[in-house]
Structures are given as C-alpha cells and as structure tokens.
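Chemist: Once you scroll down, you'll see the structures, which are given as structure tokens.
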Structure I
C-alpha cells in the first residue's frame, strides 16, 4: 500500500452509526486456484477516523460474476462482512445492567441472532423476551396471549402496547410452529417494540430516581424515603407520617395508609427501630381528624 487511496476505505462504524473513513491497519488477500471460477478474499483490520474504534472486514470478490454497471464500467459481485457483527443504524439500549439477568440474556441472544441474519431464531428470541418479562413480573396465564392481556390488567403496559406485543407473539408463533422466517425489516420493528417495553418496565424509572420525584408504590422505596426524611428531625419528635415526609407525601399517590400499616407491623416486630408508635390524636388547631403519631427514638 503506497497511495492514499490504498490506505483508506469507507467502512460501516457501529459506534458512529454510518459509513465513515477508516484507516487500513493491515490487509491480507487470498485467491483461489480455480482458473475457471476466479475468486478472491480480502481481510482487513481497520480503524475509524471518527472514533478510533477498530473492527474487521472481509470481502469476497467473485470475478466470474462480472457485469457492466450504470456507467458501462465492468464490475463484479462483492460480498462484505463486518466483525464484530453489527445492526446498522441501530443504537444499543443503554443501562442494560438494570435488566434482570434472565431477561438480559434472552434479549441479547435474540439480538445476536438478528446480527447474524438468523431471522427465524431472532423471531423466536424476541417472543421469548416477552415470556421472560411475564415470568419476572409474576404474571398469571396458561398461554402468552393471556399473559400479555394480564400485563395490561396489572397496569404494567397500555392497551396499545399490548397490541404491539401480540404482534410480536404472532411472529414468534409463526417462527416456532410454521418455520416462517420473518423479514429483516419486520424484526427491526419488533426490536424497537421490545426495547421500549424493557426501558419502560425496568430502566427509565431507575434512571429517574436520583433526579426526579417519582411515585412510590413499593414499601422498600417508601422506607428508604422515610429514613432519609427522619434525618431532618430530632429524638423525641412526635408527628404523623405526613409531617415527617413533608411535600414528599405526594409521591405516595394517596396510599399513605397502606404504607403506614406495613410500617407499624415492622415497628412491632422490631425490624424498624427509628420510630416507636405514638398515640392516635388530633394534629393542628383547625382539624377534627385524628392521625397516628410516631415518635423518633
């Protein structure tokens, strides 16, 4: 390689998500010995000028299949393979570590099948992701159809999202039972549906917690918030829960009594020691309502 043209090549970069200029770090050419059917294989190690990522490229040149192009220049068939395998124009889902292990495993294996053009396995794999989500969320149902409907009944997904998941189910069923190979374009749409499902159920809320006042529906999250808020008070303070929580009481979405019952049970069992149970009494001068009080230990 002595000229500039021989040291540069247009190559798809998975990090930049497009065909970018790459520097050829090394290349190896291998030709077959069949004079009747000339073939050549070119192996490249290349580095992106945009992000410095290194990847590999294999070109299969079929010199027997020659034909004139649109400019009447003779050309031949070239099949290009890129390693590591890529999904062109696709940005990988972020924060996958927030996904449950089993779901992450099934999801990534489905993607690897799609990268390898194993479309039948990819269709089955994406259906399996939906099954894995239902298992993780302990959704009842003998078949996937009823499980998807129960995801909606449990308010984990919307009716429109359920319609999309049924489409994923149809594709997976056709792949399993009829050996019907899905089209690549359809699998890309299914991938987007699955990624949105995983982000909505597992990722976005976890990413939002440090920065946004999200609604609290889990007792452990409530207890974590309460312990944090109690640090603003001193030993012997005697108030209802709503006072300790201050404006964060809005995050309980009207379910404060449900969390109060669980808290009292933990105090009585000795599991929660930062508070003791006080009296049920009036709070404030302009109310006739009585509230359960808690005293800081």
Structure II
C-alpha cells in the first residue's frame, strides 16, 4: 500500500452491482475514498478503486508483502484452509473432479484438493503468486472474465477473493458458465456486510471494505443473482467457534464494549474480533 498514490485509483460513480445512484456513506477511507451502501441492493462498496496501474503495483508483490508477511497469521490461514476444505469435501466427492480456484494465490488452498485426488487449476492476477502456483498447477494469469478457458469444472472456488473482483457479477457469471451440470460454486472467507460486527465497527471491521477490498456482500444479494444464472443455494455456514481466530470470552467482551460505545454515540476506535456472521461461506449448485 505504501507504493500507491492518487494516480493509481479511479472513481466509481454508480453501484457496481445494480447501477443505482442512491447511497449512504458509511465511513471514509484512505485516499479520500467513501465507503457507501447502495440504497437499492445494499451492496457496500468503495467509490474509489485501483486502476490498471494500481492493480499491477498492489498485486504483483502481494504474496510476500501482505499475505505471507506474518508467520503466525499464515499458520492460522493454513488451519482455516483445512477447515474449509473439510467442509466442502463433505458435499462433493473430489476424486478425479475438475477444480478451479479463482484468485488462487500461491496455490496453498488448491493443494488440499489435489491431495484428495482432484485435477486442480487456478486463476491468479499477481506475479509472485502466479509464479509460485505454477510450480504445481496449471494457472491462467490475469482477470478471470477476460481469460479464455477451455473445458468445464465440477467445483469452482472463490476463497477470500470475491471482494477483490472489480466486476463481481462478471466473475460469477463466467464461473457459472464454466461449471458442469450439477457443479458446485464455493464462495468462502468473504466479509459479510450485514453482520453485527461490520455494522458496529465499520472501518475497524476484521476485513473492512476499502480502496483495495472493494466490496461487502451478503448472502441474499449473491443468492438472488446466482438464481438468475441457473443455480441454487445448497447450503451456507458462518465459521467462527471452530476457527483458529476465535477467543469466545474476549470476543464477546469486545463486541459488548462496541455495543456500549454505539449506544453512547462514541466512536468505536478499536478493532473488531473474529465473531459470528463476520465471514460468508456459501455453496451453490448449478441446476
């Protein structure tokens, strides 16, 4: 982020989901960005996002500068990968299945699926991450909607990536087109903009909407669109207690403190904990 400046962003004039103009500002962010909620569809989005040059700068070194910079957080993320893998593997027999991970990073999450006997592929924008993932998997580099991909898949994954997709509807549409009949779309680790903690903590949420994390979704918003594309919601889950991030007693105390601040109209200037409903995990099946 420290290499970004005003020349690396572009303004968003309308809601990227429904095209609506009416919105309410939730909070201000870096680089004079307004984080706002669409009055019509309730998507939460930043009115300033990375342009082409900004995307290159931010993502090309993201693996070393952000994702793997903190050893403890990297370890916890690997534990989370295992939890999410165990969850989805109960819904699909992965042996010899075709699996595509959108925003696959270094391919660490894909590794769980390969170990289960799946044929694994990835899409990745960042230079460092794509080169690392290519050591093990077939990788397409670039923006998913613009890439020609032959073949169909039994499982397509958005793991912690949908909030970074500048045109999220285009990404979801292409994913549904690439699924086989009865194929599974797995969206997980995406911030829930309708959660209690998001509404309380705003810019201090666990993963806040910002100039680089553009969107905050909700289950109904995504589900309605997937239905239009010929899919159905198979199940959903909100991981918390079983995660390596949970400290229930401390987390409850922190949320209670935030509620007290909110009632007294005081600024909540401390970070949100991991908590119930913070992150979305959604599973859809193509009809």
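Any read-out appearing in this document is the output of simple, stated calculations on the displayed coordinates, not a laboratory observation. Quick caveat, the model's predicted, so the values are computed rather than measured. Cβ atoms are built from the backbone, for glycine too; each structure is taken alone.
Chemist: Hey, relative contact order in percent (Cα under 8 Å, 6 or more apart) derived from one of I, II reads 9; which structure?
Modeler: Of the options listed, only I reproduces it.
Chemist: For FRET efficiency 1/(1 + (r/R0)^6) of positions 38 and 278 (r between Cβ atoms, R0 = 35 Å, to 0.05), which structure out of I, II has the highest calculated value?
Modeler: When FRET efficiency 1/(1 + (r/R0)^6) of positions 38 and 278 (r between Cβ atoms, R0 = 35 Å, to 0.05) is calculated for I, II, structure II comes out on top.
Chemist: Identify the structure, out of I, II, from whose coordinates Kirkwood radius over Cα pairs in Å, for residues 46-133 alone was calculated to give 14.3.
Modeler: II
Chemist: Further question on the same structure: Upon calculation of Cα extents along the principal axes in Å, for residues 110-245 alone from the atomic coordinates, which of the structures I, II produces 43, 35, 31?
Modeler: II
Chemist: Another one. If mean count of other Cβ atoms within 10 Å over residues 62-69 computes to 10.9, which of I, II did it come from?
Modeler: The correct label is I.
Chemist: Turning to a different aspect of this structure: I, II: which one has Cα extents along the principal axes in Å, for residues 126-165 alone, as calculated, at 25, 25, 19?
Modeler: Checking each candidate, the match is II.
Chemist: Supply the structure label, taken from I, II, corresponding to distance in nm of label points 7 Å out along Cα→Cβ at positions 206 and 222 with the calculated value 1.3.
Modeler: II
Chemist: So, one more: As an exercise: helix-only ellipticity at 222 nm (-39500 (n - 2.57) for each DSSP H run of 4 or more, over all residues; to 500), calculated from one structure in I, II, equals -12000. Which structure is it?
Modeler: Derived from the structure labelled I.
Chemist: Supply the structure label, taken from I, II, corresponding to volume of the Cα convex hull per residue in Å³ with the calculated value 242.
Modeler: Comparing all candidates, it corresponds to I.
Chemist: Give the label, chosen from I, II, of the structure having the highest value of mean count of other Cβ atoms within 10 Å over residues 150-157.
Modeler: The maximum falls on structure II.
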